[in-house]
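> Multiple structures follow.
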Structure I
């Protein structure tokens with residue numbers, strides 16, 4: 001069955017008005033679409049590029065019904081939106097991505113389980129709800145381990161690295177009454193990579209180049225393309241995401257983060273929407289992850305992906321923004337993105353820089369010249 005085509009002039013509703021919603025909206029606007037956004041923050045980044053902004057909490061059913069009424073198709077910009085609201089959109093025939101991908105990626109247990117069902121490797125893990133269960137898990141999985149909340153948490157929030165039994169008091173404090181947690185093996189990896197791809201409503205997949213991610217203090221600092229990994233890893237990563245895409249029934253842009261150890265890959269996390277590590281695609285590829293996402297949810301054919309020789313994306317956090325603004329005329333050879341956030345907190349993502357070139361060595365020299373390596 002052919003998907004319904006959403007044509008320029010019709011309205012795309014976006015649940016969530018952060019930077020991802022803003023970049024989706026900008027891509028959609030170039031194509032002639034109208035934008036409605038639902039977000040509780042009046043001055044959210046997406047508001048200035050939207051035709052209508054419904055200021056409401058993500059679980060506000062009445063507001064969600066309003067968004068459904070004024071939109072011809074709806075998407076979401078992050079996975080921690082209300083599942084009940086997503087199902088409302090799905091039942092109304094407005095959510096081509098469906099609610100299932102959200103259900104999976106909102107829950108680390110379901111995320112791990114579906115990867116295993118798809119025949120993929122994941123770190124050894126246990127699901128625990130009590131301190132006694134956690135103690136048993138720590139007996140079965142060698143230290144160090146990482147303990148995470150089963151849902152929510154990002155950029156290192158909602159997780160605890162456990163090096164040994166002397167941290168049991170810390171573990172007890174970390175656990176909240178009635179909470180569910182995942183205790184998983186700490187993977188000693190050579191690299192962390194992400195594969196961003198887009199799947200159309202008729203099941204066709206286009207992939208962006210495999211990217212290597214460099215973190216600082218649990219927050220993505222740099223994404224480097226192409227990922228400098230053993231040759232077999234590129235093929236394994238592509239096969240892995242295609243297996244997951246079919247299993248979940250992905251529609252739109254989707255990202256899978258993986259650990260690389262030797263030539264082996266381990267699935268870490270998934271994101272059912274455009275991803276921070278795919279921002280380089282705006283300038284470095286013939287089509288961005290955002291335009292490809294809009295094309296998928298609107299029932300348009302996906303474009304082939306052509307890429308520059310290399311690219312590096314650097315996140316601009318709150319602690320960097322003042323430096324960037326003060327020296328903006330000195331930054332050469334890079335594209336600058338500001339997300340339009342009014343409150344600049346130390347580790348909040350405020351924007352990003354993208355460098356493109358023939359190879360990573362050339363780009364690294366430019367980063368050194370711009371003194372961004374000191375961030």
Structure II
């Protein structure tokens with residue numbers, strides 16, 4: 001009799017334990033992101049992806065997205081995702097980055113196909129950068145992928161990884177890929193107006209284009225609305241739209257402004273870290289001098305390349321903007337972080353934009 005009581009008691013203890021465990025631990029299929037808790041040490045613990053982690057197959061509630069004009073990062077490809085807690089929404093806004101609610105997260109994976117000409121040959125994921133919206137603001141987190149691609153580990157100090165790939169032209173490329181530390185991330189993401197760390201790319205105008213989802217092609221603004229993430233949005237055709245700087249059917253001016261907007265304007269705007277330079281290349285700016293045309297730099301030095309003006313209309317060879325974009329030297333190159341290579345296609349676009357401006361001698365009244 002005593003033995004039977006002990007057995008029943010043990011079984012009850014196990015059952016109660018299982019019940020309590022199931023109440024406190026989300027099921028494997030759910031995203032696990034409690035912004036009041038400390039960050040996980042491994043990317044897999046968030047359950048943003050289902051199945052084999054490096055397949056990057058989004059879990060329920062995690063939505064892939066893309067930008068019309070993406071930031072250049074040493075030719076790395078990017079797989080972007082957004083997570084917004086069920087029942088929460090973001091209000092539509094025509095200007096600025098969408099202000100996702102607390103508990104949300106942007107997840108950006110940086111990877112290199114082994115052969116850019118044939119994506120079926122596989123890829124290597126280097127890092128996953130997360131922007132988590134906590135109660136006290138946005139926080140950046142960097143997860144560095146293991147060599148066997150099984151998982152990614154949290155790292156606040158950054159790192160350098162040797163990366164190799166076959167480029168579009170068939171040439172083998174080798175670089176020391178730099179993963180920025182937390183302070184370097186702040187250098188680009190800081191907003192002086194709000195005195196806060198902020199996302200950069202996901203603005204309505206940069207999201208307003210079609211995306212090939214698993215269930216079909218749909219405009220991203222309309223998809224976010226249908227998913228309950230975005231409220232109050234207009235149909236995509238009525239929303240602001242930024243061109244892709246790769247789109248050769250668009251004007252050179254629109255392509256160049258889009259390139260500068262995503263690659264430079266997060267710092268070079270009236271509220272950005274480089275506001276004291278007086279060089280504002282955000283799309284909202286229409287003042288030619290603030291855009292750099294016949295504008296002398298605020299601070300001289302090796303960054304000027306002995307050139308006198310940020311942009312000399314009709315002559316990119318005399319323009320500081322071109323010089324700094326072409327450079328890979330520390331203290332000269334722009335952007336300062338996020339690349340060790342010059343973006344040949346981007347430089348060619350900006351040079352063409354400058355050369356096609358109506359020529360005029362800076363410093364001389366026209």
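> One of I, II was used to compute helix-only ellipticity at 222 nm (-39500 (n - 2.57) for each DSSP H run of 4 or more, over all residues; to 500), and the answer was -6000. Which one was it?
Working: I: -9000; II: -6000.
Corresponding structure: II.
> Comparing mean count of other Cβ atoms within 10 Å over residues 34-41 across structures I, II, which is largest?
Working: I: 22.6; II: 11.6.
Comparing I, II, the top value of mean count of other Cβ atoms within 10 Å over residues 34-41 belongs to I.
> For the read-out mean count of other Cβ atoms within 10 Å over residues 90-97, a value of 18.1 was computed from one structure; give its label from I, II. Walk me through the numbers before you get to the answer.
Values: I: 18.1; II: 14.2.
Of the options listed, only I reproduces it.
> When FRET efficiency 1/(1 + (r/R0)^6) of positions 170 and 194 (r between Cβ atoms, R0 = 30 Å, to 0.05) is compared over structures I, II, which one is greatest?
Once FRET efficiency 1/(1 + (r/R0)^6) of positions 170 and 194 (r between Cβ atoms, R0 = 30 Å, to 0.05) is worked out for each structure, I has the highest.
> When mean count of other Cβ atoms within 10 Å over residues 274-281 is calculated for each of the structures I, II, which structure yields the highest value?
For this comparison of mean count of other Cβ atoms within 10 Å over residues 274-281, the top structure is I.
> Tell me which of I, II gives 48 when you compute percent of Cα pairs over 29 Å apart. Write down the numbers at each step before the final one.
Details: I: 43; II: 48.
For percent of Cα pairs over 29 Å apart, the value 48 is produced by structure II.
We did not get these values from a lab; they are worked out from the coordinates using the rules stated. Nothing here was measured: the structure is a model prediction, and the numbers come from that model. Cβ atoms are built from the backbone, for glycine too; each structure is taken alone.
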